[in-house]
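The next part holds the structures, each set out as C-alpha cells.
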Structure I
Amino acid sequence: MKVNLNINILIIVMLSAMILISGATNPAACGKKETLTFNTTALIMDFVENAPPKELVTGLRYPISLDIQNFGGYDIPPGKAQFYLSGLGENLRSVEFIMRNTNNLQKRTTFNEGGKERVFFAQNAEPWKNFPNPYNITMKMESCYEYGTVVQSTLCIGIKNGVCNIDEEKIVSNSNSPAPIQITSIKEEIQGNKLYIILNVENKGIGEIYYTNTNCDKLIQRDLNEKQKQNMFDINIETTERDILCTLQNSEAPYGSKQGLSGAATLGKITCVKVLTNEDTHAVPLQITLRYKYKEELSKTITILPS
C-alpha cells in the first residue's frame, strides 16, 4: 500500500513539472503578446559645442551655430526646415534670428547616414552691454519642419477568418517608418455585413504636430489661427481593395467631415468601413502616408561676463 502511494505521488509531481515546463516554453499559454517598438526619431538638433560657449565676455565675438541631422525616414527638401532663435533680446549684436536648411536632408537608410547641415545664426555675435555683474540669458531655439510617416501593412478582407485572420493586430514593430507620428494600431472587426477598419494615430515624439498648411512664422509668433491646426495631419490611404471609405476631414478650412481615402485627420482613432459580399477571404496590401509639420525646441543658458 505504501509503495502504491509513493508511485501516485511521483506521477503527480512529474505531471505538474510537465505542465510548468509547457507553460514556460509556450508564450500563448502565458497569454504573452508581442511588445511593439516604435522608432520615433526625425530631425536631431543640438547647439554646437562652444558655439557659443557657456560664458561670453563683453566686447568679444562668438559664433552661434546648430548641428542638424535627419535620423528619420522622410526627406526634408531645402528650405523646408526653419529654425528660430529667441531669448537674446538686444544683448548680442550681429545675430540672425531665423534660418532655414539649404541642404537636402535625406532620410536615413542602411546606405545613407542621413542628411546633415550646420546652421549659423551668427559668425561674430558680440555681447556689447557692459553689465556690472555676470548676467544669465536662456537662449531658446524652436524648429518647425515638414515631415512624414509611411506605414505598410496588410488588410484581411472577408466575412470570416481564412487565408488571413481578421481579428489580429495589423501593426508590427517595423510597420512605420522612423518618424515622431506613428500608427500604433490597425484593427478589423465585423458587424453584420460591414468590415470596420480602425486606425490609431499617436504623437510618439517629444514635439508638437501641426497641419501641413501651417505657417511656421506665424506659429512661432503664437498666432491663434495657426495654433488651431495642432494635432492635425494629412493622410493618404492606398490599397488594391475597392469601396473602402474612411471618415476624414476636408483639406481646407473649415475642415468639415468627408468620406474618402485622403484628406485631413486629427490624432486618435480613424474609422474606415467596407460593405462585404460573399467573396472569399483574402489579404490585400495597405500603404498609408501621413504628412505634417513638426515643432520642437531646445535651450541653452549662457552668461555674459563684464569686460
Structure II
Amino acid sequence: MQILGESFLALRNRFLLPMVHFGIPRSKYEFWSFKDVVTNKIISLRKLTGKSIEIELNKDDYYKALHCDIELFQNKVHIQFVDLLKSKSGSPCWSYVTLYYFAFFNAVCFLRFLNKGFMFLSSEQKSRYESFSIAMYSDPIKLDSGNYFFCFKEENEHGNIILTLTYKGENVHQSNWVQIENAFRGLIPDCDTEELVLLTKLLSIFSQFKNDFPSKLRNKLNYNADSSFLDLDNSLFHIDFLSVNKNLNRELLKLNISIPSDNNIANATACLATYLSKYNSFLYKEYLERSDYGNDFVRIRNKYLRKNNAFGLL
C-alpha cells in the first residue's frame, strides 16, 4: 500500500501546482494573515442563501496568504511532534491529547492544501464584509462571528479567485474530521489499486468509530476527571508513534476497529495522523521543488527539530 499514486498526482496537479509561483518569505509572515487577507483585500462580495457568502480575491493575494497559512500550520505540526515525543514519559492520557493535536494540525494543513478549511472570524473581521457590502452595493447584510468553512470555487475570467464562506458555528473540531472524511472520499475516483487499499482502510475507521472519533476521545481524556484512573491504573497505553510512523501499512493492517475501546481508537488516531503527516510532507516537497519560497521556513523548523533531538524522525 502506498500514498503516492494516481490520486495523489491528480490532487497535486489540481491544487498545488497553481500556487507554486506564489509565496512569502518568512520575514513577512505577519503581513499575510489568511484571515486578514480574505476580509481586508476583497474585490467583490455576493450574499448567498443561508449563512454563506461568495468573495473575489486577487490571485496573488490569495495564494500568498494561503502559503503563509500552510507554513504556520506546518510550524504547529513540528512543534506538536516534538511535544509528542516528549510525552512518552508522561501520562498516557496527556500523551493522547498531544497526539490528537498533532493529528488535528495535520488535518488543518491537509485541507489548506486542498484550498479549503475552517477559520474563526471575530466580530471585527466579519464586520468588514458587512461594511464592504454597504459601501460597494448599498446592501446591508448581517453575518455571525464564529467558525466559517471556506472553499475554493473557481478562478474567474479576470484571473481572480472566488471563494465561498459558510458559517458553521463553534464546533470546529468535530466539523474538521467530517471534512477530512469527505476529502478522503473525494480522492477515491482517481485512486490506483494501492492507494485504494490504503484509503478504504482509513475510511472503514471513520465508518466504524464515527467520523469525529479523534476529538471525542480527546474530550473524554482531557476534560473528564474520571479519566485520571486510566493513568493511575495504567489501562491506557502509550502510543509508540515512531513505530507507527515507520510502519504505517503494518499498523493499519493489524488495527482492531471491531471494538471501540480507548486503546483501539488511540491507535486509529495515530494511523490517521501518520497518513495525514506523510501526505502533507509529500505535497510540501512538491511545492519546494517547484517554488522559490518555503526554504527559509524549513530551515527554522529543522533548527527546532535538531535542538530537540527530533531531526529526521518525522
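Here, each number is a calculation from the coordinates, and none is a lab measurement. Since the model is a prediction, treat every value here as computed from it, not as a measurement.
Looking at Kirkwood radius over Cα pairs in Å, for residues 131-242 alone over structures I, II, structure II comes out largest. When percent of Cα pairs over 23 Å apart, for residues 51-210 alone is calculated for each of I, II, the greatest value falls to I. For the set I, II, ranking by percent of Cα pairs over 29 Å apart places I highest. Looking at relative contact order in percent (Cα under 8 Å, 6 or more apart) for structures I, II, the greatest value goes to II. Tell me which of I, II gives -18500 when you compute helix-only ellipticity at 222 nm (-39500 (n - 2.57) for each DSSP H run of 4 or more, over all residues; to 500). Matching structure: II.
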